[in-house]
Structure 1
Amino acid sequence: MELNSLRQFLVVARLEHLSGAAEELRVAQPSLSRTIARLESELGTPLFDRSGRLRLNDAGKLFRDYVERSLGELDAGRRALAEAVSEGVGTVRLASETFLTLTGPLAAFKRAHPTIEVELRWMAAEDMGRHLRAQDVDLCVASQPISAEGLEAVQLLDEPVGVGTPLDHPLSSRTSVSIDELTDQPFVSARRGHWQRRLLDRLFAARDRVPKIVCEVDEPSAIAALISAGLGIGLVPAFARTSSTRVPAAWVPVDSPDCRRSVTLYWGAGSHLSTAVRLMRTTIANWDWIIGEPQEKR
């Protein structure tokens, strides 16, 4: 099997759209179709369902996982060799659901290691395990558990999540609020899949309720600004109260032990971690999230 054919297969598998994949790869669609057909013929089974929209089938998903890991190992080998030959420290690829929490350690890392190239990638938590195993990224930070084998992790932060309200909101002066008191309130929320949305849905589902969401956003950093503008209330982690990008809004604790988030750093077990990756892992893992400075190594 040609490596280029496998790489093209991964793009088609990701997009599940031949013309879109051809455009991204900058190849002719008929040529890409022939490449996929040859690959399926060589494997002896279809990799996609073609009834209606192109869909990766079970065989394709199984093959995709092996191809990702195989190409990831080759890429890791090239990176390890380049690091050994150049005696440099290379590049670190970090993925996260949001980088607002990480601005402190990232700034400290760049000050301490200005020659290391840092690639930041937004990624949904549900995709992190697969990309770590495929070595598409080196490290991931998630605010919700990643259920995947072959990963190692260290917890970075466990904190309460409260309710952000406009300053003139009736709840803004409260010392705490219950979930039942929030059931009829309009919520500003991240889209499904993000940790804030999953937490909100879980808290309400436990009471057989559905949150009244009046605004869904793709960028969670916009939630606080929209709350301040008076569009509604929303779940806001305690960490955001000390953020440099904090906007005028009140923060009210929620009277529920389940209203928390746990931020965790993940990496692939047994993966080759370059000097750059190890330095980044140490910086993030040893960060003091309360005072915003490094702490003793763990």
Structure 2
Amino acid sequence: MYHLGAARTIAQLGGIYRSNAESKLQDSCDCDFKPNIRDLEWDLYKNLYGQHLAQDIVSEEVTRFLQNKNPERPLVLSFHGSSGTGKTMVSSMLGNHLYGSAMSSPYVHQFVPTLHFPLPGRVKKYREELKSWVQGNLTECARSVFLFDEMEKLPPGLIDVLEPFLGPSHVVFRTNYRKAIYVFISTTGEEVINKMAVENRQAGQDREEIKLADLQKAIAETVYNSNTSGFFHSSIIQQKLITSFVPFLPLSRHHVERCVRSQLCQRGSCARSDVVEAVGGDMIYTPSSGKYFSSTGCKAVPAKINLFL
């Protein structure tokens, strides 16, 4: 996996890719691209807990996108929700089931703001480097995946440099940009999502009754208007270039305990129901009036297991 923190700058690497591949347009290169949709769907439904919306949206959007040999625009997904609800896990599932060498594929590119874009005063330089990096890698392989983690920490104005890559242009700078996949991951919007989950629970409704239509517009407005969002006043939002905003709901104790059992089984301790119960009971749940949802999702599970094993 290539990172912006490599020894050479993004601009240098991008230049290398363009010089190597500029003579031909890589529309049909396989470049390690070996999608297995059936395994992706199985992984989503077996290992992602309490996220019916994310399961359905990711499965449907990825399937629809890959079935179209000539998509009109890239697939752009924006994951939103509290920490520990599965956003990063799903982005890894995509890499694992789209490429032969999974997340270690050189065509899966992962960006972390605190590592790759740490200085707000260098946004202009970061924009140039990011554009060069994306352009160079898409010239090398049209079937690339770009993952942007912790979007709430991204300097505002940086991500808009990607706008030309996300639209319906067939060929820009002699490269087909329409076959790429972009995933943005953020906690921005968690308040809107959690509020609806609490109201749904208080109304005695089933979790699966929460619909995407109830959240899509609210999330878009929140990420656009929040000055702690990498999409703050972004032209990408204005131009409606996000294929789908994917809500990740807060997790109940039942879901946390499923995470615990799964982790225990990976350690060869499936039978330790006492640890499942202990970890589930040791979590902090919100709101204080009902204690419906884990405040950290499944994020603290491995550390808690170590305490009780």
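Values quoted throughout were computed directly from the atomic coordinates according to the rules given, and no laboratory measurement underlies them. Here the structure is a predicted model, which is why all the values come from computation and not from measurement. Cβ atoms are built from the backbone, for glycine too; each structure is taken alone.
Some points to look at:
- Structure responsible for 64, with percent of Cα pairs over 13 Å apart, for residues 92-147 alone calculated and labels 1, 2 on offer: 2
- Read-out P(r) over Cα pairs in 10 Å bins from 0, in percent, computed value 6, 23, 26, 23, 16, 5, 0, structure in 1, 2: 1
- Read-out distance in nm of label points 7 Å out along Cα→Cβ at positions 108 and 156, computed value 1.2, structure in 1, 2: 1
- Calculated for structures 1, 2, relative contact order in percent (Cα under 8 Å, 6 or more apart) is largest in 2.
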